[in-house]
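Each structure below appears as structure tokens.
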Structure P
């Protein structure tokens, strides 16, 4: 029995084996080319027994060239063996899985998924889709291939290695993000300061350079500065990455977990709660023209925020906010650090809500606060 402990979540997960171990690959031979067509790719379930998969945790599977498989059934992680011969695929009943308790709907779906795997006799890959069928050619499960590229993806950190042989969750009320740009730069918030580093990702190997960061001190949450330092160390230790069902896992060269991230939806057309929470004033105070106050004394609301002092970040905010003014010689109420610029804007402009929401979605904007000109 193997035990995993995730510090910070106060949860212990136990692996157990039903029947034979994961090394049992079942009957039948293995065709290398066929294994290669399955392996090295994470697949996310999109349909089960003819029905589209509804909302909830993604169900995933991944086949390896050594005839082992692993994945997540929406409640528990599992691993085991498989065998292929031509288009025939066998997945034995004997899978190793965790034993976490979940809601009844998730448990029922996980059970149906396990039965589908056990009944599989044939597979087919068409484009980006993998389908599993039984001996009567009935469709059991359909998967969509996960993308293997990091460029252009945005993530939120949920856990990181603190350098003390423990993986800990992010402090409540803080947000750590990572945006892997098309320019080979990873940027984001480390919980207090904005950071930036070069990265190189080839296949599933990754190298992340020494991060530069702004120099703000945050005391709102206890331990946030230590968290920031440990996260940046963990990020730099990454040697491999794996994308699986909306989750990104970075591991060090020795296989130790470095950082776990989930896909950040802030870049979607409708900003998530994380982005909206970065606007630190009530938009309900403003009328359709972006003005507030008594009818005979309406005025605009002025706001401020900090950005890294880099040409590309200046270009991004300039393209969004036509009222933008940049102050290089003042930290403002926002407390901009040495390597940051104070940005000022106001709400008396067309589409001011959309402007603020787009600014809040930028990974390097921690918060947007009201300017009071005290």
Structure Q
């Protein structure tokens, strides 16, 4: 029997969750699918599109729908309250990154989950990229020797804060929206070491000039345990003419070697007489048509969401949280990433090194 899952938030990335869980419903892994969305028009559209039961309030969904788990796909600053409501209702929870934008909020979620005995998984989907998996395995095999330092970058075109998230971009930054991915990825690759201190700087010109009070770019150097360092570059002001929505990559150097992944340049290039041109990353989400004539989605952006449903079914089948420990990014991982990125933003304001 499949699991029952509710989604809170049907917007741009909520659509990814709906596509993934609807596909799993066709495959029998998901039995029931519900959506809570505060925008009435969007809720009606998604309910028609995916044949799901809709609710205008997540609390009503928690009360009326018989759910095993809930995916929280809302703006970052709304995660805490919704996640805590889900945990209080005894539901397993998948939260889009970051878990919360405060250490206090992450700790509250992690503590509540521990007390309730429910799973909280953070959707750090960079862990599911096969190129990143091989990068991590090369370190675990000892191919690179002792990890020494790394460099990671993630940059978005300006359309992301200007058009996609104009209503709440000022409550975020490229550090929160993008940097958390690379902090988690680096930490996961080097064996889960925690941060010790951070120094950051940034620029704040372009976005304020178009009415968005947010950092254009955030750069940081993070020192982890054992002296391992990460140099991180994030931005979300690349011009509209840039060939991809996101430019991203990571490089890790050890005492005996190095490994790097350029996730943008490995993408496929496309141009046509219709005026469209650019690169795209089919490894993240590739849409095809399945043998049943239905859309078929694959890629690491889908795999991370689907993995949550698989974990929920395993838990319902008798496995314990202890049995699944280490198989997913949990609330404590989310807490550590937020602790580092919150420190980055303190450093931005203080213009000094911040202890973590």
Source structure (of P, Q) for helix-only ellipticity at 222 nm (-39500 (n - 2.57) for each DSSP H run of 4 or more, over all residues; to 500), computed value -10500 = Q
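For which of the structures P, Q does the calculation of Rg and Dmax of the Cα atoms in Å return 20.0, 59? Walk me through the numbers on the way to the answer.
Numbers: P: 24.4, 84; Q: 20.0, 59.
This figure was derived from Q.
Out of P, Q, which structure matches 20 when relative contact order in percent (Cα under 8 Å, 6 or more apart) is calculated?
On the way: P: 12; Q: 20.
Derived from the structure labelled Q.
Of the structures labelled P, Q, which one yields 1.9 when distance in nm of label points 7 Å out along Cα→Cβ at positions 181 and 213 is computed from its coordinates? Write out the running numbers ahead of the final one.
Working: P: 1.9; Q: 2.8.
The read-out comes from structure P.
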request  = Output the label of whichever structure in P, Q has the greatest value of mean count of other Cβ atoms within 10 Å over residues 173-180.
outcome  = Q
ask   = Looking at structures P, Q, which one was mean count of other Cβ atoms within 10 Å over residues 149-156 calculated from, given that it came out as 22.4?
value = Q
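Just so you know, all these numbers are worked out from the coordinates, no wet-lab data involved. Since this is a predicted model, take the numbers as computed values, not measurements. Cβ atoms are built from the backbone, for glycine too; each structure is taken alone.
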